[in-house]
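Some structures to go through are shown next.
No lab work stands behind these numbers, since they all come straight from the coordinates. Treat the numbers as computed from the prediction; the structure is a model and nothing was measured. Cβ atoms are built from the backbone, for glycine too; each structure is taken alone.
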Structure P
Amino acid sequence: MILASVRTRLLILLGIWATLGLLGGLGTYTFTFAHGLSYFSNDPRACMNCHIMREQFDGWQKSPHHAVASCNDCHTPHSFFEKYLSKAENGFWHSKGFTLQDFHEPIMIRPKNVAVLQQNCVGCHEQIVDGINTHPGNPQKMLDCLHCHREVGHGPVR
């Protein structure tokens, strides 16, 4: 009786380890195949790992911001922890969308990321927007930068 109980526990433990090994191996393969480490860099080419971002990358290369800002300068928070938390969250949603093929095309920025973009616009152009900002200290309440400057970051919109 005790031997059967030990044998059952060993089989359960072996099954758990096999499942974890399989998931770990599959995750490692997927991360490697998708060039996962490149997303931790500031290299704008990392954003092009997915074909859907090609148009945005090409537009950025022709934009006024090409010489002064990379994707992360505009699209991620600037503090270390928040930046990589944002990258992880966006990476999850991008991976899910591309795996399940349920993403919107053309790709659209999520409201949470619009707020980050707005904050970064205001942060870099603080001296310029200071005179028109009717809500100092709260970039989300001022006029939306993209309303008038939609083509600045990625060039002409289709």
Structure Q
Amino acid sequence: MNQTLSPSAQKVQDALIALGFAHCQVIELPDSTRTAAEAAAAIGCTVAQIAKSLVFKGAESGAPVLVIASGTNRVDTGKLAALIGESLVKPDADYVREKTGFVIGGVAPVGHSAPLRTFVDIDLRQYADIWAAAGTPRAVFKLTPADLEQMTGGTVIEVV
């Protein structure tokens, strides 16, 4: 693809290549992909096929936790807190950008400022193809659930 990517989207494309996933091509769309519903509409897939990246903050440790969930699922933070051993809070936009290098609505599953403890929604496994954010609220890339699990090293869990 000969499209020139924005710096944040290029950062994701570079991370994908470095991780051995050059077949995953970042594209930037004219329409917003900030929410799962917007992304599905812009791409032409179901909302459930959107792999949304949600960042939480450990209430005691302050450590970031990334959950990559199916676009239709709401993360059970109580279940997640029990799994990681501390309660969670919703971080502000500055925290998300500091810990991931991306703005809310564009947080990719890879290419973060530092490694993040990552969990992947088992519900994504039911789809042949899924779509994830790629650094901006208009950038996405297509991948398989197996690609996602491999590239993130995330622990697969039931998020709901």
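Here distance in nm of label points 7 Å out along Cα→Cβ at positions 112 and 144 was derived from just one of the structures P, Q, and that gives 1.9; the source is P. As an exercise: FRET efficiency 1/(1 + (r/R0)^6) of positions 24 and 128 (r between Cβ atoms, R0 = 35 Å, to 0.05), calculated from one structure in P, Q, equals 1.00. Which structure is it? So the calculation was done on Q. Matching task: 45, 31, 28 is the computed value of Cα extents along the principal axes in Å. Pick the structure from P, Q. Working through the options, I get structure Q.
Could you figure out which one of P, Q the value 0.75 for FRET efficiency 1/(1 + (r/R0)^6) of positions 16 and 72 (r between Cβ atoms, R0 = 30 Å, to 0.05) was computed from? The correct label is Q. Starting from the value 23.0: which structure in P, Q was mean count of other Cβ atoms within 10 Å over residues 48-55 calculated from? This figure was derived from Q.
Structures P, Q were shown, and distance in nm of label points 7 Å out along Cα→Cβ at positions 64 and 80 at 1.3 was computed from Q. Match the computed value -7500 of helix-only ellipticity at 222 nm (-39500 (n - 2.57) for each DSSP H run of 4 or more, over all residues; to 500) to one of the structures P, Q, and report its label. Value -7500 for helix-only ellipticity at 222 nm (-39500 (n - 2.57) for each DSSP H run of 4 or more, over all residues; to 500) corresponds to Q out of P, Q.
Can you tell which of P, Q yields 85 when volume of the Cα convex hull per residue in Å³, for residues 56-119 alone is derived from it? The correct label is Q.
Calculated for structures P, Q, distance in nm of label points 7 Å out along Cα→Cβ at positions 40 and 88 is largest in Q.
FRET efficiency 1/(1 + (r/R0)^6) of positions 8 and 32 (r between Cβ atoms, R0 = 35 Å, to 0.05) was computed and gave 1.00; which structure, P, Q, did it come from? The structure behind it is Q.
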